[in-house]
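Structures incoming, each one as structure tokens.
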Structure I
Amino acid sequence: MIFRFALAAAVFALTASPAFAHLDPAEHGSFAAGFSHPLFGTDHVLAMIAVGLWAALLGGRAIWALPTAFVGAMIAGFALSLAGMPLPYVEPLILASVVVLGTVVALALRLPLGLSAALVAAFGLCHGHAHGGEIGAAGEFAYAGGFVLATALLHAAGLLIGHGANIATRNDPEWARRIIRALGVVTALGGVYLAAG
């Protein structure tokens, strides 16, 4: 059941159209524009769910440390963008975040917590800078509140998928790891597909 749900979520994420990525803040409000930005960008969705999946695999303090590092760095990247400070290779690094984070989940990579948080934060900085670059006429605080909430929900989705896999395979914990790692493979392949497109 969990595997089918995860597969359906992955297929939906890979087929989401970026044409709907940006709501008009004048029509929908700045918060809604910010909230929709990560939800309708396939690269953002895959990377942010992968953070939650990796945190679920690592367990312990990583459950809160990885999402917190990503969101904190994302806010910093957003501020840098608003201040007009360029960040080179933002879009390629966002695509790289999907591949790298998918790969670390697929490999169930266990790095020291500080290094894991630093890796996640580096990618979060890029995602935040991209959000800032596409703010348009939206108000900064409401827009930021929207994409921060959406990002937190995507991290939570990854954590819940990982938790659901653990519950569904309680008698065989190795199966839960296999399910989560398989989602990492799907994520990494999705990143390769997006980069090639």
Structure II
Amino acid sequence: MKKRHLGFAINLLALALFFPGILLPMIALDMEMAANLSGSAFVTELLNKELSIIATVKDLWVDERFLVAILIFAFSVCIPMAKTSLVSIAYLQKNKRREQRLLRFVTGIGKWSMADVFVVAVFLAILSTNHANTSQVQEFNVFGLSFAVEVSTQTLSAVGHGFYYFTAYCLLSLAGTQLYLHGVESTKQ
């Protein structure tokens, strides 16, 4: 019975981490372009953005990338909220059989929560571009004068606090639900 209560408490703790996880920036991106012409450098910022899950969904929606926005919203917001709601309903059940069925359903859709992990993996893939530099030199001849133009870009990325909150939410939610289910199933034996 203690595992049941502890598992539910862990799910509540996971929920407390969920909201900062989707609202705080998961990643910060900074991209700049530099052009060097005969020793003179011109630098311009192309991108300076912090992205949370919710901000990403909003940006995708505004850019009319509806399918991707809906998928990220569904798997990173809707399914976790549904799982937490169902775990709470199960915890308040007087009927132990119904409680166990709800928990098994939640663990069944828990496989879909691997999409949460996928979202985190996508953000990590973006982070792999950290310090990605490109550089290209072109030489031009104008009226017999030779000019060398070097155009380069630099992309910097950093993990935001939202990444850690969301990752902790994913892990605690899975662990809490498994512990809760194990506690319910062990009391039946």
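What follows draws every value from the coordinates through simple rules; no lab data is involved. It should be emphasised that the depicted structure is a prediction, and the values quoted were computed from it without experimental measurement. Cβ atoms are built from the backbone, for glycine too; each structure is taken alone.
Okay, here's what the table says:
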| read-out | value |
| --- | --- |
| Of the structures I, II, the one that 51, 14, 12 was derived from, the read-out being semi-axes √(5λ) of the Cα gyration tensor in Å | II |
| Which entry (I, II) yields the derived value -19000 for helix-only ellipticity at 222 nm (-39500 (n - 2.57) for each DSSP H run of 4 or more, over all residues; to 500) | II |
| Per mean count of other Cβ atoms within 10 Å over residues 29-36, the highest-valued of structures I, II | I |
| When distance in nm of label points 7 Å out along Cα→Cβ at positions 61 and 77 is computed for each of I, II, the largest belongs to | I |
| Answer label among I, II for the case where relative contact order in percent (Cα under 8 Å, 6 or more apart), calculated from the coordinates, equals 41 | II |
